[in-house]
Structure P
Amino acid sequence: MAAYLLGTIHSVSDPARVGEYSQRIGGTMEPYGGKYLAAAASEPIEGNAQPMMSVVIEFPSMDALKQWYDCAAYKELRELRQGAVEADILAVEGV
């Protein structure tokens, strides 16, 4: 069953680091079957959230998503991202 990583970016403190992260993340996802479904400015419809951008990444399974998230290549990028943006990241299993 597919699984999805949902990312909501609230603010960017280091655009250069975000640029490097964006250029390198695709190569870390490919071995785990990850692919972007959406990555764009968000439009609030309900609630109080005011995100700058939202991201949806599909993986073939929750196991594949977690393996990618914990792999050495993404760990390095995760640390790069964590110092450059304020974001919420969730993993959701498909139906």
Structure Q
Amino acid sequence: MSEQDSKFYVMFYPEMAHRFGSIARAIYLQNLIYWSDKGHREDGFIYKKKESIEKETTLTRYQQDSCRKYFEKKGILEIKLLKANGAPTLHYRVKTES
């Protein structure tokens, strides 16, 4: 395995899959949690393109949409459509328990 291949490992916690009812949901949320503290916005939102998430997780855009809607409905994920590099881009903020 090359060094480049090792850059795309995703940590997986089975208990999250049990809690949220699917491996795809667990991987999706864990990916956003990973990136949550790497953004530069004061409001805590980050942006990730669907292509980037797919490259990092192998989740298709349709799987991502399903996961996003699930977590948004559950109040776990906040979504805003804002500009990033001049283009409308989904921004995400994972709600953490206080």
Structure R
Amino acid sequence: MKDKTNNEGRMSIFNVHLGRKLRDRRLSLGLTQTKVGDALGFSFQQIQKYEKGLNGVTSEKLLDLANVLQVPINFFYEGYDKNVREFENDKQNK
């Protein structure tokens, strides 16, 4: 599968990070993509795209996701710095 890139041609590390956090939290609550999508007013396919990091999440939708998943909004930022460092290290080692 082709990597989704941002306007500068780089993979959006934050979208991938946020997608992982979203998926982990959804699964920990025992929710399906359909249930989360229904709570937000869109399809499970959109949740899939968020979880894979293919689509970015607007600030308004991020707040909605935090409410549905019962977490503070900063939950989605936790560990981001570590992921950026790991990504940069992986890129340098290639």
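Every number in this text was worked out from the coordinates using simple rules, so none of it is lab data. Predicted model, so just to flag it, every value in this text is computed and none were measured.
For relative contact order in percent (Cα under 8 Å, 6 or more apart), which of P, Q, R scores largest?
Ranking P, Q, R on relative contact order in percent (Cα under 8 Å, 6 or more apart), first place is P.
Which structure, out of P, Q, R, was volume of the Cα convex hull per residue in Å³ derived from, given a value of 92?
Only one of P, Q, R returns 92 for volume of the Cα convex hull per residue in Å³, namely P.
The value 6, 22, 26, 29, 14, 4 for P(r) over Cα pairs in 5 Å bins from 0, in percent, for residues 42-81 alone was derived from one model only; which of P, Q, R is it?
Attributed to the structure labelled Q.
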